[in-house]
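Structures are listed in the sections that come next.
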Structure P
Amino acid sequence: MQRRCYQYFLEAVDPETQLVADRAATDGSSYSRHASSAACGFGLAAHSVAAQYDWIPRDEIKQRVRTMLHSLATRAAHENGFVYHFFDTQSGERALRSEASTVDTALMLAGALTASVAFRDDSEIGRLANELYQRVDWTWMLGDNGCLHMGYMPEIGRLPQQWDHFSEHLILQLLAIGAPSNPIPPSSWNAWRREPMLSLNGSDFLSYPPLFVHQYPMAFFNFQNFRSPGGRNYWQNAVTAHKAHIAFLTSLAERYPQKLGHYGADLWGITSSDSSTGYRDWGGPYKKDRIEPDRGIDGTLVPSAAAGALAAVPEQALHTLEYQKQHFGSKVYGRYGFVNAFNPATGWVGSDVIGIDTGISLLMAENMLTGSVWEMFMQHPAATRGLHLAGFTPTNSTVLTSK
């Protein structure tokens, strides 16, 4: 699966810029003309994994990494260092009237910093990665309440929406706090609300419906041996959230057998994805007072939800992925690994794969197998500096430094 996922980052790119397309047809026959900044970050980390196994010659990988970093630094449109969510794969110009995104910039930077460690023998890769990190003015996106805004659009200015409750912004916050220039204050870690708070078998955990909110930060930051200033272990929080997700889908199948009867241990996993009715931001579980299934859950499965869970709940994730491949075969598993989404109840199968979902599948599979993405990223001073300044404390002999 990893090899197939990696093929995406070799083919669904502009050959001149190496900027990674947001999505591609499952058979590789076409890909979007617009790149995704987050997909570029996952691509840089994917190249870092590929180099460990010589999936293609290391020199070719390094050249692709250098080219992509140079394109991100000199072509991709940005505002004060915040790269646009989507931009043209060739020119780098803003695409789809998207925002200059704070969290997508953080994911792009996480991949760049991972690559700078993986290819530490290449000074240009390190220089470009640091240049991208240092040029970001994190304080420009900081609200008076200490929370970061989600982005900026030329038409309206800073977006009013903020990262003010639990979501995937953990990686954004820590990179912003630990930034080498224009960082936000460490107190910002405590500025966002610790909600929604849910419970599974008596264990409280923070969550938000789409499962990727736990997976994207955990692909890079290894939280397993750290506690936050409030005493929370965010790795265990993610593991509990994944188990609760499986239980939630199973309960839906039991409650609505005619509509959702196939969800269960064999078939589980939903997160933001394509569907037969367009792109959907679905997931679960929800707060206790939410009784009916929300967001139009219709039986669709998103394989990357389980693939992104490989490091957190390996037995359950491997089981459903093997089941999906065995029972649906080439309809759902092709050139770039699993399709973005499909619905076993209706027979609908998505026509595309999406770069960020392909990327998280590859990275979390590697973290399950070897932990090497964690190892590379956590070697960069930015990782431990952000954790230290935010007030995280190690639970073993791990040493944190602000240097």
Structure Q
Amino acid sequence: MSDETRKSPVRQISWRTKKGLPAAAALLLAGVAVAPVATAAERHTDRRGTLLSVTAVADRDAGQVREFLAGRDIATDPVRYGVRAYRLTYRTVDPYGKPTTATGLLTLPKGGAQRLDLVSDTHGTMVDRAYAPSVSDDFGRVPSYLNASAGRAVAAPDYLGLGEGPGPHPYMDTRSAVAVSVDMLRAARSAADRLGRTLTGDLYATGFSQGGQVAMALGRALEGGAERSFRLKALAPVSGPYDLAGQEMPALFDGRVNDTSGVFYVSYWLVAQNRLLHFYKDPGEVFRAPYASRVESLFDGRHNEEDVVKSLAPSVKQLLTPAFYDFLQHPTGPLLSALRSADHTCDWKPDVPVRLYAGVADTDVPLGNARSCALQLAAHQAHMSLVNQGDVDHFGSFVVSAPQVAHWFGALTGNPR
């Protein structure tokens, strides 16, 4: 997380368009590809997750881990060991199922058992590739250091196009985020072996904001057989955008999402999704001047969140054309379908315990998202609880929840701290 994830979590905003909007958008209503389909992914299972390189990036003793966490206002009581962290480069697939590479962070405890359970940690929204966990020694490494110092291995994918992976980041493309997360688990297993440790196959999944939604989707994929060498044991997502159509999108217009975050997420999502779906030819079809001329270049992976925010409009209404702004409030057709298609990460019955963490003062991903997820899980009679962290904002929910998640995982493994 870093300063940029302190302000920017995740949220996904998907849409399409309707009669009266630009011709490129109207194509989507006519049934032209609503989302890329990674059908080729299964044809590359022999190469997906292949480890290409291992690079040491951090070595901290237990005291230095505590200092790192305390300096970021994170509780340090889970810490038992020092940690070593490594950047992994591995084979995966892009949103269309074509071979590519990605990077991620593997963190191991300095001490403890030779055989280690594995935690998957999926991070929140970031625009600068240099803030990814395998590159930046900052907030994005907090869950890795917490859980590894408690005695578990941690695999934290950078996602496609972040860290040292090629190409742009397909922001909020859940399917490719899950694919790259599964492949990171495979690469982590190979790297751990190379480094003299063995993974037990037991997996605990967590993630913050965008990563909270990815964690739920990853859990669903694993229980569906995406990688049978890992056994999902628990899910602990923090402040994820689980209900775009029912909560997150309406919250953009009723004041529950603050203006700065709303502008950042909407612009990021529209630019990233257009790279996949090509629903506009000219940014001026969607964005007002002067923002239309600069918005795409802001999401090139080299700008930080502050740069993006100060270069765009102060509100979503001032960012988008009147027609498109109106349409976002009343989505229909493919836009509504796209929103709903992203809202199934909680619509299943995990065979493991689930804890959802969220805060009532969150104006990035409002609490209604977690409540909607809880209702869906309850409808499937899942073993689930919602941990309301009280009057904390989006980043505050992470600060409070991350150590609690590490404690809970420890209790489930029989090694509480």
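Throughout, read-outs are computed from the coordinates displayed, never taken from laboratory work. The structure displayed is predicted, hence computed values, not measured ones. Cβ atoms are built from the backbone, for glycine too; each structure is taken alone.
From which structure (P, Q) was helix-only ellipticity at 222 nm (-39500 (n - 2.57) for each DSSP H run of 4 or more, over all residues; to 500) calculated, if the value obtained is -13000?
Answer for the origin of the read-out: P.
Compute volume of the Cα convex hull per residue in Å³, for residues 125-164 alone for each of P, Q and report the one that scores greatest.
P
So if we calculate FRET efficiency 1/(1 + (r/R0)^6) of positions 317 and 357 (r between Cβ atoms, R0 = 30 Å, to 0.05) for every structure here (P, Q), which label has the highest result?
By FRET efficiency 1/(1 + (r/R0)^6) of positions 317 and 357 (r between Cβ atoms, R0 = 30 Å, to 0.05), the leading structure of P, Q is P.
Suppose you compute distance in nm of label points 7 Å out along Cα→Cβ at positions 261 and 325 for every structure in P, Q: which one lands on 2.1?
Structure Q accounts for this read-out.
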